[in-house]
Structure 1
Amino acid sequence: MVIINSEGKFNENTYLVDGQLFSLSGMLSIYIIEKDDMRIMIDTPQDMMARKFVKKLIEFELYPVHKILLTHSHFDHIQSVEKLKKLMKETEIDVLASENAIKNLRDPESYNEDYDMRVRPIEEVTPLKGGDIIDLKGLELEVLNFFGHSQDSIAILDKENKNIFVGDAIMMRWDPETPTVPIMPPDFNESELLKTFEKLRNLKGKINSISFAHFGAYIDEDCDKIIDEMQELYFNVKSSLIKWYNENPSIDYIVPLYYDKFTPNSKIESRENPVLLKMVLGWAMEGMKKSGFIS
């Protein structure tokens, strides 16, 4: 796999900064897009990483940011919005998200309950819809509705740099050998996910990199490979999870089977201690239940 997973600038306008989800390196990609000293940040780290993250922005000469764009409302992408605004209080930061996200951001209790995480309400948000253009000093960033993983997921298409930021909309790829599919509570929607897959397939040949929130940007032939394989992987994982759940609904039964089939060469997990997989697959099973795939 050809992947950009180290911090720093990776195209004319974009930087990758490690958000260190759960204080672990290589778990959360935060992207900063810069044009003529105007900066937009895609997603945020957790609260506990906010101060360290601001220090990184200063180190990379990316301080301050002027806009924060949220790809969707899950805790690991939005938690430090208010804290970052306080840490960069000399700048009036505009927070942007899907128009579908506004209610979730203002009233995050249902999401807090699903993920057993605490997120404070985010009141002031500029709503975005599919087709909107964010003009960053002449660099045009197009908003695409990429629903499915959640019903407020958006992607950002940077045509000039042939890059798309997809959040978690098509999959999570914690390292090149540790993929998981975007089945998550509370509002996963398979029919919308298939539409999202089709939208991304229609961009094949027009982009040469896909920037994931977990973790890094895949480029050139591996960008195309992800597009070619994403739907097959989704259905393969879905059918496997249903089969294993019907055999034994215990997550301790399912996780090693998943590891053996999908992530045997993982660099960040082991069969004996698959901490991340157990957590993520636990959430995935809740998404499966809420979608009616299992009961």
Structure 2
Amino acid sequence: MTVPVKSLHLRLPATSANLGPGFDALGLAMALYLTIDAVAADAFQIKATGRNADLCGNATSSLIFTTYSSVLAANDRAVTPLRLELDNEIPLGMGCGSSAAALLAGVLLANHFGDLNWSGQQILEEACRREGHPDNVAACFLGGMTASFDDGKHVVTATCGRNLDWNLFIALPSASLATEKARALLPPTYSRADAVANIQSTALLVSAFALDRGDLLRTAMQDKIHQPYRMEACPLLKQLLPVTGTPGVLGVALSGAGPSVLVIAEDEAVGKLPSIIRHAAGDPDLEIIHTRIAAGASIQE
């Protein structure tokens, strides 16, 4: 008699990549979650609640199931159908790491139900390889502000800032932007001056998170590599960059590839900041999510 595989509970945070200058290298975990309870079943099925439940609940097009099945097939394991109870808080197509969370979920499910016995490093590297860049996946898995290096063979990470008491505001425009389209806007080469400016900003940005130096963010979140080229497709960024001068606001940057914008602020700015953001955007109905820095993935068998 075959012993049924135990269920798996996953809680994966949203992430904001780049944080301005840290292109494809930095990611920040945010306390908005993709929560999944998975059990073996006779057929693939998803019961979804929360944000974008209609899209998340489509088992046929699910990135979670596609990744899960692909990982198992690549490792010569039988593909056991799963039933997922899924609750989603992560905005889709907004630069908040929804695809990274789904990919990581697929790899974690394959490791569990396929009895792969992978280490955390193997899980991380598999998910990063499938995502194509490590920033969101590493932050989703490890939490806090995670810096990552990926040479195509190995992923090296360092995490800090998990316990920083900073407020995160995500301003969400009505239209989404595909990452592929956002990447197509970038030039093939950059000047030495722009490259050096981003290296300097990124070094300062990591120091700000490591040392709890929010006062550094206004300078450290400046970018010359991707934000100037995505401004037209992400007009909310241009509208909100001046908010950096507001008392209590530490920094403003595109969240990942956009189109949402991340604003980091101290407690003194919390009460008035949503109205300031909406006024700067010229949109009284602009959706704004207030959250905090999160720990990494929670995995319970």
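Which structure, out of 1, 2, was Rg and Dmax of the Cα atoms in Å, for residues 45-204 alone calculated from, if the result is 15.8, 44?
Values: 1: 15.8, 44; 2: 17.5, 53.
Derived from the structure labelled 1.
Taking mean count of other Cβ atoms within 10 Å over residues 213-220 for each of 1, 2, which is largest?
On the way: 1: 21.8; 2: 18.2.
That would be structure 1.
Computing FRET efficiency 1/(1 + (r/R0)^6) of positions 69 and 197 (r between Cβ atoms, R0 = 35 Å, to 0.05) for each of 1, 2, which one ends up highest? Each step should come with its number before you reach the end.
On the way: 1: 0.95; 2: 0.20.
Largest value of FRET efficiency 1/(1 + (r/R0)^6) of positions 69 and 197 (r between Cβ atoms, R0 = 35 Å, to 0.05): 1.
Tell me which structure, out of 1, 2, gives 2.2 once distance in nm of label points 7 Å out along Cα→Cβ at positions 237 and 253 is calculated.
Details: 1: 2.2; 2: 1.1.
Source structure for this number: 1.
Thinking only about relative contact order in percent (Cα under 8 Å, 6 or more apart), which of 1, 2 has the largest value? Intermediate results must be reported in sequence, preceding the final value.
Details: 1: 15; 2: 25.
Evaluating relative contact order in percent (Cα under 8 Å, 6 or more apart) on every structure, the highest lands on 2.
Here distance in nm of label points 7 Å out along Cα→Cβ at positions 13 and 277 has been calculated and equals 1.7, so which of 1, 2 was it run on?
Working: 1: 3.9; 2: 1.7.
That value comes from structure 2.
With Rg and Dmax of the Cα atoms in Å, for residues 133-172 alone coming out at 10.8, 31, pick the structure among 1, 2 it was computed from. Write out the running numbers ahead of the final one.
Numbers: 1: 10.8, 31; 2: 12.0, 36.
The read-out was computed on structure 1.
Read-outs: derived from the displayed coordinates by stated rules, not from any lab. Note that the structure is predicted; figures quoted are calculated from it, not measured. Cβ atoms are built from the backbone, for glycine too; each structure is taken alone.
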